[in-house]
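*Asks:* The data blocks that follow each hold one structure.
Every read-out reported here was derived from the displayed coordinates using simple, explicitly stated rules and does not represent laboratory data. None of these values were measured; they are calculated from a predicted model. Cβ atoms are built from the backbone, for glycine too; each structure is taken alone.
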Structure I
Amino acid sequence: MPGICSTVDLARLVAEARGHGVTLDLRVAVPAQRLELVHAQQVRAALLAVPPDEATWSVPLGVAGARDPGVKRVYLETLRVGRASSGPARRLWIQPEDDVPHIRDPLTRLRDAIGLRPAQVVAGADLTAAAAEVLCTGDLLLCSPAQAAELALNWRPVGEIALSRGYALAAAADGNPQTVEARLGDAIARCLGAGPRAGTTETTTT
C-alpha cells in the first residue's frame, strides 16, 4: 500500500475486506518497492503508481502551506526569486509517493519554464521531514487535500498545471486484480482519498 494512507483508513480497509471474506496483510512501501514486490511475487497484489490515463483511482494534487494564501489557486511562479529578494528561496517539496516520472517530470519542466532555481523543487526523504519544513517556513508541499487537512495545512490547486496521483491494482502472476477491485474498489478509493470506483479483493496487498 502507498504510505499516504492513514492508520485508521488502512484499518477500515482491512475490516471491510474481512466483511467480504478476504484477509488482507498490508505492507506499506514507496512506488518503486511496490512494483518490485509484486514482480518478485513477494506480495499477491500491489497498488502501483501510474499516469492518470492508466489509473483505476485518481487523487488530485495541489500545494499546501502553513499560511492561507488568500487565493483560489497557487501559481508556482510566485516562488520565483526576484533580484531584490533577501533570505532563502521558497521551495516546493515532493514526498516519496509523488517522486515518480509522471508527476516529477512535468513539475521539473514547469520549474524550468517559469524560472525557478533547480533547488526550489525538492524531493523529500519522507513526508514527515517535508511537512516539517513547510510548517516552519514559507515552503509548499505537493499533496492531496486529505493530507493537507491531516497536517492542518492550507491546500490549493496549482495554477499552471493539473496533477494527480494515479493508481492501478496489479496482481502477481497467479492473481486476478479484477476480483479485488470488484469487492474492495470503493474501500480502496476511500483509503487513497480518491473518488469512489468499483472494487475488488484478496490477499497480501502492498
Structure II
Amino acid sequence: MKEDVNLINFSSLLHPFQGTLLTTMGTDIGKDGEHKEASKPNIIAIAWIMPVSTTPPALVFAIRKERYSYKLLKENGEFAVNIVTRNLKDAVFYCGTKSGKNCDKFKETGLTPEKAKFIKVPIIKECIAHIECSVRGIIDEGLDHVLVIGNVISAYADSEYFDKHWKTKKINLLLHLGGDVFTTNENSEFKATPKSSS
C-alpha cells in the first residue's frame, strides 16, 4: 500500500544524488583599498546538481542564499565541482553541515587544495574528478534555494575509474540519500535490455 509522504520530505523520493564537494573562493579588498585579492577557499557539499546543456556545456545546482559559499560565488564568479567517493563521506558531511565563514574546511577535513587548470578556485586533490566552471547566471524565484547555472570550462577524471561513464565495478561513488544517510553503487553495473520490435 502506498502512503502519503510529508511534503517536506518529497525530495527524498528523488534521491540518491551523487555527492559532490563544490569549491568556491571570494575576493577581499587589497591593502591599497582598491585591488581585489582572492580570499581563502571554501568547500560546500552539494547534492542537488545536474547537467542542463552539452552544447555549450553547462550545469546547474541549488543552494540557499544564506550560505557562505553563495556569497563567495557572487564575489568571484567561479567554482569547481569535485566528485567524491565513499571514503570521503565524513568530509562531505562536515562540509555540508559547517559554515566556512567560521572555520577552514580544508584544514578541518584534511582535504588538500590543488591548483585548478583554468580557474583561480582550487580543486580537491583527494577527489577523483573535477568540473571547472564560471557562473553563467543565477535564477531566484523566491524559493528557499536559488539555481546557479555554471558554464563548464574544463572537466577531467581519473582514467582508472572513468571512460565515457563511471567504471562502477572499480569505484564506490558516494550517493546522498538525505541528511547524514549515504549509499553507494556497491561495485555493480548493468545495461538496459531494449524490447525487440515485433
Structure III
Amino acid sequence: MKIAADAFVFLIPLLAMAGLLWLLGFAAVGWVCLAMAFLVGFFFRDPHRKIPDEKDLVLAPADGKIVDLAKQADGTTRVSIFLSLWDVHINRSPIGGTIQDVSYHPGKFRMAFDRRASVENERNVLTVGNGSLTVRFSQIAGILARRIVCWKKPGDAVESGERIGLIRFGSRVDVFVPDGVVLELSRGDRVRGGSTVIGRMVRSEE
C-alpha cells in the first residue's frame, strides 16, 4: 500500500535508530522502534480510491464518521466528519475545479468531535469552485492533531477526489454543502474520502 511522503520524516529516523540499536545489542529497544515505524506507516497509509465519474457530485473529503449535520446562516449545510486515530488521514477535494482560496486560522485544540471545534480549533479552510458549484471545506486540528498539511494553493486546478493534504493523528474535516445539493447521508454514517457521495446537485430544468 502507498504511504504518504510526509511519513518519511518519521520513518527514516525510526528505522535508522532500530538498526543502530540492534547493532549495539539493544534488540528489545530496536523492536520498539520498529513497531513505532510500523504504526507511523499505518497512519500515513494512502490507499487507492475509485473516484465516481458522475457529474454534479459532492464527495466526502475524508474518511471517518459523520458526527454532525448543521444548517448554516449562509444557507449551506455543514457536514462534519470525525477521523479517529485509525482512519486514513489523507484529505481530498470534494469537487473538481480550481482552488479559489486557502485560509489558515490559528485556534484551540478541542476534541475533534466537539461541535465547537468547527469554529474554535486551528483549521485550514479551502474553497474550490468550477463555475456551476462552489464548495468550502475545512481541515481541523484536534486534541492530538497538531499539524495540518495542505499541498494546494489558490489557482491550482484539482480533480474531484484528488488528494489535497492531510492532518496528523486524529482530526476533523467539515464540508459546507451549498443549497441546491441534496444530501445522501445521515449522522452516524461512515464515509470514505474521494469515493463516498455526500450529495448531488439538483439542476433546474431548462
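*Asks:* If Kirkwood radius over Cα pairs in Å, for residues 18-129 alone is computed to be 17.4, which of I, II, III is the source?
*Replies:* Going label by label, the one that fits is III.
*Asks:* Work out the source of -3000 here, i.e. which of I, II, III gives that when helix-only ellipticity at 222 nm (-39500 (n - 2.57) for each DSSP H run of 4 or more, over all residues; to 500) is computed.
*Replies:* Label of the source structure: II.
*Asks:* Here FRET efficiency 1/(1 + (r/R0)^6) of positions 26 and 50 (r between Cβ atoms, R0 = 30 Å, to 0.05) has been calculated and equals 0.75, so which of I, II, III was it run on?
*Replies:* Label of the originating structure: II.
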